[in-house]
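Asker: Alright, structures below, take your time with them.
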Structure I
Amino acid sequence: MKTIVENDSIGYYINYLSMNDYKYIIKAKDKMLSNWGKATGKTHIQLIACKTEKERATILKDLYNDKSFGYVNWYTIPHENDKIIKLSYRYSYTIRNDWTRCF
């Protein structure tokens, strides 16, 4: 999977996604990556960028059925950028722009 950024300036990358036709960000608590490595003492969040509703629906279905992910939610870009940016204050995160089942 292609990673856009790990624990960096999230606002810059959300704007980058918006300018490149991404419409949605899916947020999923990654149980496996939480509390170790760069996420020591923190919850790790996977942020998955999507361009279409079909792509978003496919990824959401996968995440809901995958027991290694906890709380799953999604946001629209750029309308909910502030909510997405606030994630960087409390969590370790990775922004990805692909998910294997969609491509």
Structure II
Amino acid sequence: MFPTSMRREVEILNELGLHARPASEFVRAVQKFQSEVVIHKGEDTFSAGSILEVLMANLDCGTRMTIEATGPDAEAALNRLGQLLVEFREQEEREKTGTSQ
């Protein structure tokens, strides 16, 4: 059986983009899945399982990218990573207003 490969276009929503803390959280989430996950930004491809590559991708606010997952849990990986990007924006909003969850 061939591995499942899926793609999803997403946008970085939080003002600070995927700087060190959210980037490391993003990479940890990727590493929980069996699927190989890569980020396509323009003509470049980055391993989503590598903190160095995620930081090199310069994923600033408003950046559109495609996340591609290949493997047995590709859909679950894409769902979680998309959800995580929304959570980063929500967390940033809470920090700006000084409210907790």
Structure III
Amino acid sequence: MTTFDKREKSFEAKYAHDQEILFKIGARRNKLLGQWMAEQLGLDGADAEAYAKAVIASDFEKPGDEDVFEKVWADVQSRGLSLTEAQVRQQMQDLLETARDQVTAE
């Protein structure tokens, strides 16, 4: 194996690792968002856990974060919660930072 081949394999491995970390951060953020929203909705125990899993699953509908926001925002509106779109988006951003810190600390 040449030096170039080794270098290529190294870059591929780093890329795969980085993508895995990004996936874990996104999934963790979605779980944290689901837990936060469950609290806002007055859910606890198994219901809160099921809701958090539903938020995680919503991320697989479309590329990007908009599908997660749409799921959570629809629940905010259907329950008539006094949260604004900006508050939900800010919470998503804050929890992304929290998730990044948690995943990188592992």
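The numbers here are math on the coordinates, done by the rules we state, and not lab data. Values in this document were obtained by computation on a predicted structure and should not be read as measured data. Cβ atoms are built from the backbone, for glycine too; each structure is taken alone.
Asker: Among the shown structures I, II, III, from which was the value 2.0 of distance in nm of label points 7 Å out along Cα→Cβ at positions 41 and 65 calculated?
Answerer: Checking each candidate, the match is III.
Asker: For which of I, II, III does distance in nm of label points 7 Å out along Cα→Cβ at positions 17 and 33, calculated from the coordinates, equal 2.3?
Answerer: Considering all the candidates, the number was obtained from II.
Asker: Match the computed value -9500 of helix-only ellipticity at 222 nm (-39500 (n - 2.57) for each DSSP H run of 4 or more, over all residues; to 500) to one of the structures I, II, III, and report its label.
Answerer: Of the structures listed, the value fits I.
Asker: Looking at structures I, II, III, which one was Cα extents along the principal axes in Å calculated from, given that it came out as 34, 30, 21?
Answerer: I
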